[in-house]
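> In the part that follows, the structures are each spelled out as C-alpha cells.
Nothing in this text is a laboratory measurement; each read-out follows from the coordinates by a stated rule. Quantities reported herein were computed from a predicted structural model and do not represent experimental measurements.
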Structure I
Amino acid sequence: MHDTVRALTALIFAAETPLSLDRLSFLLEMPRAELTPLLTELKQRFAPGRQGFYLAEVAGGYQFRSDSDLSGWLAKLHHERPPRFSPAALETLAIIAYRQPITRAEVEYLRGVDSGGVLRTLLERNFVRILGKKDVPGRPLMYGTHAHFLEFFGLNSLNDLPTLKEFSALDAALAQESLAADGPLTPTDGFESSV
C-alpha cells in the first residue's frame, strides 16, 4: 500500500493538469473505491498551510497547489506576469460561466456591446470552449467554460461558483467596510465648491 501512496503522490505531482479519480484509477490499475481513502489521507497530509503546498480538488480532479500566502516568493521564480482580465473579459466570462451553453448573440444581448474580440481572446487562453451549434436557424456556435477556467479559479466544478445571494452578501460587506474606512459622506463629497 505504501508504494501505491507514493505512486499516487508522484502522479499528481508530475501531472500538468488535475487528474480525475477515473484517470488515477486507470493509471494505478485500482478501483476508485480503493483510491478514495488514499486521496483523503493525502489531502490531510498535504493540507493548506503545512508545507507550502497542498492537495486540492480542482476542475474535477486532484492537483498540488502552492499556498496563496507564498505568491510573493513564487513571483520571484517566475518572471511572467499572471494573466490579467479586462472588465469586459471578466464580464463575458461570468456570463458564459453562469448561462452556458450560450451563443455570442446572447452574450452580446446581455452585455449590450460586441463581444467577438473578447470571446476570441477567452478561447485562445482556454477559459472558454465551443460546445457545439445551437439547433436554430443560422446554427450559431454555443460557448461554455473550459476545464482551465475551473483550474485557474480553483473550482472543482461549476457548482462551486458563488450564488447571487453570496454576491449580494459580499457587496453589502464591502460597502460597510468602505463606509467604516471613509467615514460618513457629506453632501459636498466629491465636488469642488464653485463659490
Structure II
Amino acid sequence: MAGLLAPGSDVAIEGVNLNPTRTGLLDALWQMGAEVRIESQAEAGGEACGTLRVRSSGLVGAVVGGAEGVVEPVRLIDEFPVLAVAATQAGGVTEVRDAAELRVKEVDRIAALPGELRKLGAEVEERPDGFAIEGPCRLRGAAVDAHGDHRLAMSLVVAGLVAEGETVVHGAECIADSFPGFVERLVALGADVEER
C-alpha cells in the first residue's frame, strides 16, 4: 500500500498469493484506480502466485460490501485497515458495508480504526457494520495506538508515511506477530521509519 500512496513509487512485490479467495484487496484497489499490475504468474504449493508491480496512483472512492459493493467484505476482512488508509487519499467517499465481523477480530477494528485515523486528520464516520471515509485527507503526524492489533499497527505505519510530520505508533511491536522485518523492509525501500 505504501507503494500506491508514496509519490513517485514503483515497487515490484514477488511471491504474492493470487488465490481468488485472497485477492479482494486487489479487486477493491483496482476499482479505486490503483496502478497495480500482475507481471508474472506461477504456482507454488498448489496456489497461484505472482509478481505485482505497484506504482503510486491517484485513487477514487469505492463501495465495498452491500448491494452496490465492488467486493464482498469476506474477501478482504483482514485488509480493511490498510484499505482505510488508502481511502484517506482517494477522491470522494469510500464506504465499507456488511463488515460487522471487524468488530470481533483482534480488536474492534470498526471502533479502533476510525478513532486512530481521526487522530491523523482523516474524516471517518464509524457505522454499525463498517465505516465511510471522505478523501482525500491531508494527514498530519500524531501519536496513535495499535491496540495490540498487528494489522492495525502496520496500517498506521503506512498512514504515517503519507502524513506530514512525525507519526508514532504505540504498541507497534505486535507487527512481529505476522510480519517480522516489516520496518527493515520499509527502510530498504527508502521509507523514513525507525523502531524505538
Structure III
Amino acid sequence: MTLYKRREIFSNISIKVGIFFSKFQLSPNQWTLLSIIPALIALYFLIYGQFLAAAVFFIVSAFMDLIDGSVARVMGKASRLGAYLDTIMDRYVEGIIVFALLFSGLPGFYLPVYAWIFLYIFGSLMTTYTKSAAKEKELVYEELKGGILERAERMIILFIGILLASIEPVYLTYVIVILAVLSNISALQRIWIATRE
C-alpha cells in the first residue's frame, strides 16, 4: 500500500509540526522554496562522494517539504498556488539529487551507472506525466494515483541508498537500478489504470 493511502496516520504529527514551525513567521510558500537549499548542499556532498553528509541534508530537505503543508493547514493558508509550488519544488529537489549522482563516481552494474540514472529519472517523470496527461485528456476525473512507487516511496528508497553508499558506494548503484525498474513499472501501472477507466 502506498504512503498516500496512509496519510491519516501522520496527521497528528503534521499538526504538531505545523504548530511549532508556524512560530517562525514564514509563510508556507517560503518554507516550500527554502527546501531547495539543503538539496543544493546535498548535491555538493554527493559530487564529492561524502554520502553520509549528503544523506543528512537530503533528509532535511524532505522534512522541510513536510513543514510547508503542515504550516499551511495550521495557519489556514492552504491554497492552489501553494500546492502547485510544492509539486514543482518536489521535482526540482529530486532532479537536483539525481543530477548529483551523475558526478558521484558510482560504479556501473551491467550498464554504466548514468544509463540507470537516466532510466530512473525517465520513470519518475513518466509516473508524474501519466497522471497529468490522463487528467488533461479527460480519461479520469479525479487525480490519478497508484502504482508500486510514488514520489514519497522513491525518496525514502533513494535516501536509504545514499545512506548505504557511506558504507559501500556500489549499494547506491543497486538502489538506483531498483528505482529505475520500479519507477517505470509504476508509470506502466498508471497507464493501465487510466486506460481501463
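> Tell me which structure, out of I, II, III, gives -7500 once helix-only ellipticity at 222 nm (-39500 (n - 2.57) for each DSSP H run of 4 or more, over all residues; to 500) is calculated.
II
> Match the computed value 10.4, 34 of Rg and Dmax of the Cα atoms in Å, for residues 32-71 alone to one of the structures I, II, III, and report its label.
Here the read-out was taken from III.
> A further question on this structure: Given -0.74, -1.16, -1.25, -1.29 as the derived value for log10 I(q)/I(0) by the Debye sum over Cα atoms at q = 0.11, 0.16, 0.18, 0.19 Å⁻¹, which of the supplied structures I, II, III does it correspond to?
That value comes from structure I.
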